[in-house]
1. Where is distance in nm of label points 7 Å out along Cα→Cβ at positions 48 and 64 largest, in which of P, Q?
2. For the read-out FRET efficiency 1/(1 + (r/R0)^6) of positions 40 and 128 (r between Cβ atoms, R0 = 35 Å, to 0.05), a value of 1.00 was computed from one structure; give its label from P, Q.
3. Hey, relative contact order in percent (Cα under 8 Å, 6 or more apart) derived from one of P, Q reads 30; which structure?
4. For which of the structures P, Q does the calculation of P(r) over Cα pairs in 5 Å bins from 0, in percent, for residues 88-135 alone return 5, 22, 26, 21, 14, 9, 3?
5. If helix-only ellipticity at 222 nm (-39500 (n - 2.57) for each DSSP H run of 4 or more, over all residues; to 500) is calculated from each of P, Q, which structure is the one that comes out at -7500?
6. Upon calculation of Rg/Rh (Cα atoms, Kirkwood Rh) from the atomic coordinates, which of the structures P, Q produces 0.94?
7. By the measure FRET efficiency 1/(1 + (r/R0)^6) of positions 24 and 112 (r between Cβ atoms, R0 = 30 Å, to 0.05), tell me the structure among P, Q with the highest figure.
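Bear in mind that the values in this text are calculations on the coordinates, not laboratory data. Treat the numbers as computed from the prediction; the structure is a model and nothing was measured. Cβ atoms are built from the backbone, for glycine too; each structure is taken alone.
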Structure P
Amino acid sequence: MSSTTGQDRQVSVTRSIGAPASVIFDLLADPASHQLIDGSDTVVKATSASPDRLSLGARFGMDMKLGVPYKISNEVVEFDEGRLIAWRHFGHHIWRYELEPLSETETRVTETFDWGSARLPVFYELVGYPDRHLVNMTKTLERLASVVE
């Protein structure tokens, strides 16, 4: 399921995953695991300066590749243990994961690309990031499910 909200400048994808919320959250809070689930195929690995586990205010880096290699530095800006984690980098758009336990063994996971707080939100729209990220987020949640189920 996906949705776009024009004024909020957000797109989201939701999927039920057959794993406890704590297991999924532990994976999301471990920057070294992000390459395993990245549906955009741009995350190469966490930098050596990244913490083992993310928390509110934590900074972590990623080696990336989109045609050419580059590095990105992120900061965790939303955090609720087991339920919510979100980070942003210099562009100030936010990647957010919300977890809703449906049972002890099933969790509804929503990934959101939120460019409402971006420095140049119109740029993201002009280059088509919202639509592109819907596809990538769908792949990310598929990969997340394959890792934890």
Structure Q
Amino acid sequence: MFKEVGKDYPDVLTDQYLVDAMAASLILHPEKFDVVVASNMFGDILTDIGSAIMGSMGLGASANIEPTFKYPSMFEPIHGSAPDIMGMGIANPLAAIGSAKMLLEHHGEHNMAELVSKAIEQQVAEQKVLTPDLGGTAKTWEVGDDIVRRILASC
């Protein structure tokens, strides 16, 4: 699988890791990686590490891409549906919104994806409307409303 993906992008530097070495590399040098291709089981572990490095599981967007469009791709937060905190209003929606941004990119909606990306970046940088996992007090829907407001203001 790895060699097949790499041959389609000859201008991108690629390397291959065993999962334990990759986990250590992500923790010690996360800035080295832009894209990681992994099996579902190992990818799940590595994305949890990546989100923890970013500061919260609530920030990790993910995509399982089927590049030919013959079959559907899947876009979801790396934490899944977070059933343990369902209905409490404390789930961070940014991973789900980031996953939607990836869906937009996958379908060629690059302008809208960029608006979503900028809204997420601005919202986190301002540090005013944050869920508890990021040290804030905002409810899930308040963060979502803030992202929508930012996107609409950019249109």
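1. P
2. Values: P: 1.00; Q: 0.45.
Answer by label: P.
3. Details: P: 30; Q: 16.
That value comes from structure P.
4. That value comes from structure Q.
5. Answer for the origin of the read-out: P.
6. The read-out comes from structure P.
7. Details: P: 1.00; Q: 0.25.
Once FRET efficiency 1/(1 + (r/R0)^6) of positions 24 and 112 (r between Cβ atoms, R0 = 30 Å, to 0.05) is worked out for each structure, P has the highest.
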